[in-house]
Structure I
Amino acid sequence: MKKLLTALLLLATAAVAIPAAAAPAVPTSPDLRPAFLLTASPSRDSQDLSGQWTFSKDLYRTGLNDINGWVAKSRMQRYRDLDVATEEAKGGATFFEFDMDRGAQMSIPGAWNAAKPELRYYDGLVWFQRKFRAKPLAGGRAFLRFEAVNYRAYVYLNGKEIGRHEGGFTPFVLEVTEALRDGDNRLTVGVDSSHDAQTIPTPITDWDLYGGITRPVRLVYAPATFIDDAALTLKENGRITGEVQLQGARAANQAVTVDIGGLAKATATTDANGRAAIDIAAPAKLQRWSPDSPKLYDVRVTAAGDTIRDRIGFRTIAVKGSQILLNGKPIFLRGISLHEEEFGPNPARNMTEQAARALLTEIKHGLHGNYVRLSHYPHSETTVRLADEMGLLVWSEIPVYWTVDWDNPAVLGKALAMQAETIYRDRNRAAVVLWSVGNETPVSAPRTAFHGAMADNVRRLDPTRLISAALLVERHKVDGEDVTAIQDPLVDKLDVLAVNTYAGWYGDDPLDALPGLKWQVPADRPLILSEFGADALAGYRNDGKRKFTEEYQAEYYRKTLAMAEKIPTLRGLSPWILKDFQSPRREHPVFQNGWNRKGLMSETGVKKEAFGVLADYYATRAGR
């Protein structure tokens, strides 16, 4: 089994950023560490490449392949480093069927679905290009860091392929030191949004998949030898441990200093691989991070003439019996689920700080929450860092959702790589306390083995956080009564059990029956109701007996909360969902029109009656 898992982990490297002509640089170590991380890159010297990019649709993928699988014709290759208008002015036999310089423009970051009406449901390949001026490197190095491209990315700089990446919600870094020119440069990115049975997720979901360069792109400058990664965590034994990783020819035998907000300093020396282990006693004056007091410390790491800075909180998270312990004390997670869509009638998944703060403020202060389930994929770094700052505990997951090709080792490899990219990105965020390994996946032996490998991967990469999964439940008769039970062998791999339940919305249960529903759950572990909800169109009201009314949704919440109160191991809630979100599978012409209406708020921020029901319940819970 150990040899099989190692082989699967090696396969997982297929989903990380792949340098185009440098196969040996692809990471092959079992820990799935990407070739470059550029942790704390916001503190580095960099250029933000956000703004207007030109774009060109390519539904038949002619920029990548010609007919019969041949190499694309030169007249179709949108990534070429040339000025088409200048070439056309020369006359002759040469002609082109693209011109990126004179193409239509789109604001990046942002999904193309919201940019142009004709692209609302476009699913396929689109090419993006922008020009920029780079500064001289003077012996240093340069990297392109993409925070997210959905779903596959083909990256070219000055006509040269730099690398590729698969996965729509995790960052990737490509070195461009050799391809970068002093002065003018031409960056081209092919983005393919299409999904199939071997992608994560597959094509069938209950949310809008959003194609495009959906998060920022930066050109990051670094010295020849630089700090690629630095991670710190507070252990239950009262020590702060972590690591610093250098990259470059002089990475070995370098002195490393870590300054934690002026309270403590740690020193170490890198080994032959450029890694330095950090282990110091937590200073006596260290203030632990919590939702009530989300203290972040300015951490400065120095080595080999390079310096990076990050803001890090220190806390512990653990399970004891059926309790979740934050800093050694029991906590109840008062939360809500959230999709990555900003308020507004035409969201573009452009999570600016303002957009993310508007959503999280409704959770923290409107609902009196201390927790958010970031569904069903890794959300933006902006959102996670704001959760750190504002004091919201985070459930994070990758989109192993409903079903994937469970028997395919390559698909498992993609899942493990996405998981690793998420963990390496967010392991300095105190807010993140739960890694989920799946959502509503039907039980089978291959599926359980797949999720088991994911759980093992999390424990190996980040043993400091808790593992959960949003499980399906079953109803069966016990002594003539209906009982809701968790009958899933995956529970053996989980620290915190979580279930999605929609009794009273899906199925035939009347609302008045919900408080009396019986539950059968393990007594030795905490339980979260990771989802429950009912649709309501904001402003639609009548006698409250009809579905899609605000009154029905509000009463559904009252009855479901009454049911939840009777589950003795319940330690948290993340109802479905904060706001209405786009979903092409929801097409009732009166109530939905492409929107899932289970939000407690409309897509434009109008609060429904159920918002107040949950807010009042959480206010009471907070006072217990």
Structure II
Amino acid sequence: MSTYVAALILGLGAGAVYAALGLGLVLIHRASGVVNVAHAAFAMYATYQYAELRDVGDIVLPVVGLPPRIHLTNSPTFALALTVSLAMTALLGLLVYFLIFRPLRHAPPALSLVASVGLMIALQALAVLQFGSDNRFIDSVLPQKSFSAFGVTVPVDRPLLAILVTGIGMIMWAVSRWTLFGLATKAVAESDEAVEQFGYRPEAVAAVSWVVASVLGALAGILVAPISVLSPSTYTLFIVPALAAALLGGLSSFGATIVGALLLGMLQSVLLPLQHDVPWLNQPGLRTLFPLLVLIVVAVTRGQLIPGRARAVSAVARLPRAEQTGRPLRDLAILVPAGMIALLVLSGPYRLGLERSLAAAVVCLSFVVLTGFAGQFSLAQMSLAGVAGFLLARLQGGLGVPFPLAPLLATAAATAAGLVLGALSRRIRGVDLAIVTLTAGVAFQEIVFVNPLITGGLAGSVVPPPKLFGLDLGVAGKGFPRLEYGLLCLAVFALCGFAVARLRASTSGLRMLAVRSNERAASAVGVDAARTKLLASAVSAGIAGLGGCLIGYGQGRLSFDSFGVFASLFFLAIASVGGVMSVRGAMLGGLLAPGGVVFTVLDNFGHLARYQSLLCGVALAVLVVVRPEGLAYDPRQSKPTRRLARHAEVAR
């Protein structure tokens, strides 16, 4: 019993971090209607800044290309490092609001969410470039004394951190309840006119809220650093339990957010001794299931996750129409010969880059079906691709299932996984679905991909090359990279692209477009919205699975991070930059993939490949503001036609 008591008390530390980040999420959402999934990345970057000041006295500017470091002092103090770090975080939060989220104030909430995903990718990439990806440890800020409770000795810093965060939450509640500024903060996300009646400018209220939330998150990151490993990925993923806690409070209640976060932290902590006592619970990654279970319970009981302004505007109401299919056979007749010529002409790293771009473009096609056609937003597409990739390694490598049966079975498994995910989320869409899939992707990564029994651990899983009638279609071998693998990728992309284009013009595709445009109106004319979204999820997952198989063949050995949650976020970024409204956008997105054509060019001209994630994250955040349709979007191809005008008739 004493072991469980100690675990509960120790869990207050993690719960306090979730609470602090959750309070910032609540404040930002109340003031601007934004679900800022980059909030934990702000805290991560501020904590690294604090660590650099404490260790060497340097200020590290969040820019690339300018002198990144400014030596401030040879004898940094805690007060100086804390003050400078919080001030820089406040300035960064202010700039991000005015440059990105203020222009998106009246845009669909899904666009703001995608912009925050780009910001998350950019901040994590920037931290890796400037501070490295190795784990880092920081001296404790809070007292390190211990005390006895219920017969066990535990450190005082965990409950002290929980008390501190609870006090901050009480102050925030009092300000929101008893001051004019607090009342204006409640009203600003709903009505600009209501805020102006309080004598405040809506932009000023939202900006102050962003600054306060950024500083609060940074403070939590700095205080918890001594009791948690500081790394770009670990800190960035704190956003998942913080979101779960904030959603328990409906993204509006400070008290419910704190209580939910502390309980979540304690439950995750008590699972460790419980796994020791109950052998069948001793499975990796079970702690990550708690946030997912919280979101499922909230979605079932409320029927939605995001309340208020984020639900008031349709998640896809202002997105442009999906582009017309044109003439798929004509496009295919041009694409295939051009691709074959490019594969023949290119050699070495450029041919390999083109082959990897073609494989990645198949994954990007899954976003065209799911988001471009059906209006659904998934942050776990690479998890579905990973299901196919790792199963392919097991089928073809371990069981000897031949090509092409092995990739077909692996793709079928990914399709089934997409059906399960679609069934669980058939009643939600837009931002709600994005949050659920993000949480599910993290849980899947920790439970499945990190499990060495499934994915091979550090050694990874070997994917044998595909062979058909004795012909080796793998990437490695004589004349590496082999032309045969490139032709395989080209054939799969051409067939998938043709199928997606035909789906766009089919009755099922028109139903997807009708649901995307207005789900209630589509249901009113006889479209089964749940079944249509389920079909889109299945087709999208199947295409992602094919892409995962091609990636497996191209890499030859898959590791646990080949299809992790950050890979999903990065593929969402490149697909969105290219454009999720057309097959052409998927092609452009594939060129931006890791190891793809753009990556190869950047690496050979100026050794700039290491900036690819940073550039894609920044490009995504900027394009959401200036060109949300993507670079490949052609407005001439999105004009309504007679057939589109008969959506209702076809739906019947």
Structure III
Amino acid sequence: MLDFLKNISAKKPNRGRDPEKPAVSVRERVGALRHLPAFLKLVWHTSPALTVGNVLLRLLRAALPLATLYVGKLILDDVVQLTRLPAADRALGPVGVLVALEFGLVLLADASGRAVALLDSLLGDLFANASSIRLMEHAAELDLDQFEDSAFYDKLERARRQTLSRSVLMSQVLAQGQDAVTLVLLAAGLVAFQPWLLGLLLLAVVPAFLGESHFNERSYSLSHSWTPERRELDYLRQTGASDETAKEVKIFGLSDFLVDRFRTLSDKFYSQNKALALRRAGWGTVFAAVGAAGYYGAYVYILARAVAGQISIGQLAFLAGSFARLRGLLEGILSRFSSVADGALYLQDFFDFFALRPKITRQAVGVETARPFPRPIQQGFQFENVGFQYKNGTKWAIRNLSFALRAGEKLALVGENGAGKTTLVKLLARLYDPAEGRILLDGHDLREYDPAELRQEIGVIFQDFVRFQLPAGQNLAVGRIDQRHNQPRIETAAHQSLADSVIAKLPGGYDQMIGRRFSGGVDLSGGEWQKIALGRAYMRDAQLLILDEPTAALDARAEFEVFERFKELTQGKTAVLISHRFSTVRMADRILVIENGQFVEIGSHEELLAKGGRYAELFALQAAGYR
């Protein structure tokens, strides 16, 4: 065992995947406790009343063990005294009062324990809910490029897990304080009797504490290092059994591949966790034997003093009970301290996520206050040598791009897949900021405007729009969620996008749940979903409307009807349209052709055909397919 303890102290911190090496040092684990005040502050703000009630009840429970042991001592001493009296003088009156008092203490301990458990549960649920809300609110503030980083997803995943498990840490911290008070009260009596028994107690429990610390450290290392693999396991589990992927899984015969990959990862994690659990159980047995030996050594000593007549039977019971409870308390406190320290490490993951800050803010270029958004837009948008590269990207998505989007103009973007069209509109909506150059709105840098206010004036439907598992009316209201109770506006948007014809077929109309994730949901075809998504853009009633492949899933007739409405509804508004169909883009005032993220040419359909450049070439290629 000494060799084992030496190995613990000799281990060096290691951030690798090897579960045999701790992820963090003892200093880092203890240092993580600095997060506890901030954590307890969050608990307090969740419900001050429940927090105060919990603490007061725990203080009461902290004093009950000492009171119960002392009353038991008095009962035994009185009984011994009564046995020495003549039978006629042995009245149980005083003893009966003490027994009644002990009975009351037992009932109080049970009632207060149940009350503490109830308050822990209520406070834990409230804290988990408040933390989940805070996580969603903070995630909504972060930049889009942060969501495209795998390291960010690891932090998000760990933070998400902590919102549900930190209520356990809360109970542990409060229980630690309660047990510490009880330990001080019981130790006072033991010190008065024989101070060296406390030293024996420490020798009995410290090895177990070190062992638990060691294995908790290894457990944290394993859990932390497997975060990416756990995300992959969740993805494989979802992909292998989901209505969204079922068709392609069956068509391509992917089930065996997904199952094999899941089995490989899960078996690897199981084997590492099993090895750690077996070692933990083995050493735990050894340390438990050491603790038991220390306890019984002290017990034998106390018995010897009682047999020698140096202490009473009541004192024997009180001291033996105190030592036993102290041993349990000390083991619990030390073991829980290790758990609290490890919980604080996970808590560090929680606060690390909330320490992330967005770069796209209303004061990104140093202005003191955000510039008010122009209503209406007077001049339009100007791209000046704009360049953008995705995080961890190997090439520029857009480079040296300069052009004007005039107020009230309909501009079509044309280019092959990966040319940078969707990136351009994301920059326009300020989901990203340019790495080079700048974008102006009415002559002012786009970064001078409040991003939230800017996006309120932009209606965007991306080609990979979200199919929200919500009622049909709310699916449309997503475009302007603060108007979700404005039924006339929702119905108008549905009419404008032709989604009203889809909703008319639904059994529940606008209240019908769409999507099959929830009970009673009705799924839609790709074209029907696209009409719902288009309705969101019209629901927005924004100054700038951006449609990224808005008719990709529509048939020719529906596409024609959609764009007839589009021309009518965007009169006097600025619009950007991305489409591979030249029958669609020719309705635009001007067409911007980009290739490999760079400007190629711009002009009307007729001008570009007459020019005989890249647009004319692409048009001819597509037209040839219809001959």
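Worth a mention:
- Entry that produces 18.1 once Kirkwood radius over Cα pairs in Å, for residues 277-460 alone is calculated, selected from I, II, III: I
- Source structure (of I, II, III) for semi-axes √(5λ) of the Cα gyration tensor in Å, for residues 141-436 alone, computed value 30, 29, 18: I
Every number in this text was worked out from the coordinates using simple rules, so none of it is lab data. Everything quoted here is computed from the prediction, not taken from an experiment.
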